[in-house]
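*Asks:* In structure tokens below, several structures.
Bear in mind that the values in this text are calculations on the coordinates, not laboratory data. All values reported here derive from a predicted model rather than from experimental measurement. Cβ atoms are built from the backbone, for glycine too; each structure is taken alone.
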Structure P
Amino acid sequence: MTSTTQRRLSWTLAAPAAGLFVLAVSWGRHPSSPVSALIGVFLIAAVLAAVHHAEVVAHRVGEPFGSLVLAVAVTVIEVALIVTLMVGGAGKDTSTLARDTVFAAVMISANGIVGLALLVGALRHHLAHFNPEGTGSALATVITLASVTLVLPRFTTTTPGPEFSSAQLAFAAVASLALYALFVFTQTVRHRDFFLPVPTDRDGPHDLDGDGHADPPSARTALVSLGLLMTALVAVVGLAKVVSPAIESGVASLGFPAAVVGVVIALLVLLPESIAAVRSAARDDAQTSLNLAYGSAIASIGLTIPTIALATVWLDDPLELGLEPMQVVLLAITAVVSVLTVVPGRAKPLNGGVHLVLLAAFVFLSAQP
């Protein structure tokens with residue numbers, strides 16, 4: 001084992017434990033800005049460690065299960081952050097936090113992760129190749145989930161404002177969970193081959209399992225990484241809760257709208273997905289990148305909305321899920337552009353650039369609506 005590999009293993013083993021230690025020391029306290037910045041360093045280290053261990057587990061179980069592992073993992077972070085911020089937001093209006101975070105996750109996944117992965121893959125390998133049948137099914141699921149849970153509340157009339165009634169929220173939660181389960185069944189059982197990496201002439205002879213990677217790790221290594229992944233996720237959720245007041249204060253001091261808090265949370269929790277997707281694209285495996293991107297968006301809606309709906313039993317604030325008109329327009333443009341990107345089954349650098357411009361527009365207009 002080389003010294004570089006040993007250093008990588010040592011920090012990926014130490015980061016989750018260090019994150020838990022910092023969490024134990026800082027939990028329940030109100031750290032100053034410099035201390036919050038230091039905690040943020042441990043938070044980022046825990047996120048990067050989570051990426052590494054999630055990739056180890058994903059490599060062991062293979063595609064598309066590997067993408068599913070990481071998508072569910074980051075969604076657990078997102079759900080935990082939203083619920084803890086809403087429960088702990090005494091005296092603050094948190095009614096739109098779930099909407100802003102979920103919508104930001106969809107936009108970052110469908111435009112940021114997809115755009116960056118396609119840009120990197122196409123620039124490095126001339127064209128980024130993927131299976132349009134599986135990717136199209138994932139995109140259709142994202143559009144349907146986003147429309148039912150985030151667009152329809154703006155137009156329903158049973159309750160005033162962009163809110164669902166209790167019955168409507170229950171329907172949206174059940175429908176989201178059912179559609180997520182159906183997608184997972186399709187991706188991992190019935191039509192798994194539609195979500196497997198597209199073979200290329202550049203696959204090396206060392207690739208015995210044909211997935212575009214080096215041979216998978218042992219079962220023992222995967223189990224250790226699974227345990228460390230869970231540890232890292234606990235550290236990420238806890239540390240993010242600790243530094244969230246600093247994030248909210250920073251957003252407020254800059255004069256940005258409260259919706260920017262949701263964008264920051266989504267950027268944080270999707271960092272593991274983004275890194276893993278770019279790495280896959282650089283290996284000429286755009287299919288895995290798109291599995292990660294759209295799988296994350298599907299999990300973000302399909303698991304977050306039912307959880308938040310259940311949490312409303314204990315929350316006093318109303319739950320506003322309906323998007324603002326500008327957000328609806330951005331979602332509609334994203335849907336049209338995504339369809340045009342996915343249908344050919346291959347993408348040029350231009351396709352990635354178009355999605356990144358849409359992400360930039362979303363981030364800029366969130367700060368300057």
Structure Q
Amino acid sequence: MDQWIADRAASIAERAVRELEALVGVSSPSGDVKGAQEAAAIAVALLPDGAEVERPPCSSPEHAPDLLARVRGTGRGRILLLGHLDTVVAHDAHRPLEPDPEDPDKRYGSGTVDMKGGDVLALGVLRALAAEPERFAEIALLLVVDEEWRVGPFAHVDRFAGFDACLCFEAGELHPDGHDAVVVKRKAAGTVEVLATGRSAHSGSAPDKGVNALLALATAAQVIAAQHDPRGADHLTAVPTVVRSGDAFNVVPAAGRLIADVRADRLAAFARVLDAIPEEVGGARLTARLAREWPGMDAREPTAPLLARAGELLGRPVIAAQRGGASDASHFAATIPLTVDGLGPRGGAAHNPGEFVLVSSLRTRAEVALAVALSALEQGPPIE
């Protein structure tokens with residue numbers, strides 16, 4: 001392994017658990033301004049000296065500003081390091097960092113692997129590179145506060161047009177052969193919303209005078225589920241996830257809302273789901289729309305030489321992998337061909353009470369991230 005990578009990764013790992021404890025100690029569910037501001041303040045404290053700090057507006061209204069830090073160098077190549085500070089865990093379910101009494105390699109905590117562990121590694125990579133400004137022209141770190149539940153357009157892509165690489169620190173993984181893997185292909189993702197409008201009536205004395213919105217949504221849910229075709233040409237998955245209807249046990253529900261999660265290789269595949277939903281069921285009117293959409297990402301071809309070089313620096317292979325979950329990396333991949341995701345630590349149970357990170361992976365994944373970053377800088381534009 002390249003000695004610079006080995007030394008810097010060891011330094012990152014030495015600090016990582018303490019830094020992760022600080023970040024995970026802050027409950028920062030999407031949309032919570034106070035939590036986001038506190039998490040951003042911790043991240044700022046972990047930046048290298050001389051970093052230029054900006055707080056650009058978040059893509060989502062009524063959120064705290066995002067965090068952007070820039071370090072200028074004297075070399076060539078510009079890299080974006082990407083992460084998010086928000087979690088899906090509500091305040092009352094938040095879990096600070098704590099060890100597993102039976103497994104010393106595990107640390108439990110809300111957002112440990114999705115993705116405050118990745119944020120810690122991104123900050124470590126930024127500090128390592130900042131100490132040697134001759135290696136780069138600019139390194140930017142963008143930590144957003146709305147990744148887990150953004151419904152509008154992503155605001156930051158144009159800001160980084162012309163960058164040579166985007167490295168995103170969502171959770172890492174191992175290939176089945178035991179080698180470190182990174183993510184270079186992701187599905188497009190969307191959220192289907194179906195609104196039902198019926199008519200209320202007393203469910204005991206006059207049930208037939210009502211129009212049941214709940215039953216209409218139940219039909220819509222079955223129709224959506226029938227479009228599920230993970231082995232088809234678009235690898236489409238369609239999963240109803242949330243339904244709410246009715247306000248009282250003795251009233252025919254007059255309105256309701258259904259949510260479904262859809263994933264596919266192409267955004268265009270979601271039209272099949274929307275087109276299948278009927279406009280009316282049992283007299284209730286149904287209105288369907290794609291409330292949230294994320295583009296797909298396929299950087300397999302442009303990143304192949306990059307990962308091969310990273311493997312040479314590491315002395316072990318870096319495997320190109322694909323993942324179904326959405327990530328902000330997908331927004332950048334269309335304009336920054338060298339986009340690599342999944343550079344964070346390994347762990348499991350993301351979005352669940354038992355979410356955990358593997359402490360041993362903090363060092364190995366720091367090695368991978370540093371190798372990929374150096375490889376990207378080697379492929380940067382020539383010095384003018």
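*Asks:* Check the numbers for FRET efficiency 1/(1 + (r/R0)^6) of positions 134 and 222 (r between Cβ atoms, R0 = 25 Å, to 0.05) across P, Q and tell me which is largest.
*Replies:* When FRET efficiency 1/(1 + (r/R0)^6) of positions 134 and 222 (r between Cβ atoms, R0 = 25 Å, to 0.05) is computed for each of P, Q, structure P gives the biggest number.
*Asks:* Of the structures labelled P, Q, which one yields 3.1 when distance in nm of label points 7 Å out along Cα→Cβ at positions 158 and 358 is computed from its coordinates?
*Replies:* Among P, Q, the structure yielding 3.1 for distance in nm of label points 7 Å out along Cα→Cβ at positions 158 and 358 is P.
*Asks:* Further question on the same structure: Comparing relative contact order in percent (Cα under 8 Å, 6 or more apart) across structures P, Q, which is largest?
*Replies:* Between P, Q, the highest calculated value is found for P.
*Asks:* When distance in nm of label points 7 Å out along Cα→Cβ at positions 286 and 350 is calculated for each of the structures P, Q, which structure yields the highest value?
*Replies:* Q
*Asks:* A value of 20.1, 64 was computed for Rg and Dmax of the Cα atoms in Å; which of P, Q is the source structure?
*Replies:* Values: P: 20.1, 64; Q: 22.9, 83.
It must be structure P, since only it matches.
*Asks:* Turning to a different aspect of this structure: From which structure (P, Q) was Rg and Dmax of the Cα atoms in Å, for residues 94-293 alone calculated, if the value obtained is 23.3, 80?
*Replies:* It was calculated from structure Q.
*Asks:* Among the shown structures P, Q, from which was the value -23500 of helix-only ellipticity at 222 nm (-39500 (n - 2.57) for each DSSP H run of 4 or more, over all residues; to 500) calculated?
*Replies:* P
*Asks:* Of the structures labelled P, Q, one was used to calculate distance in nm of label points 7 Å out along Cα→Cβ at positions 302 and 326, giving 3.2. Name it. Don't skip to the end; give the middle numbers.
*Replies:* Working: P: 3.2; Q: 2.2.
It traces back to P.
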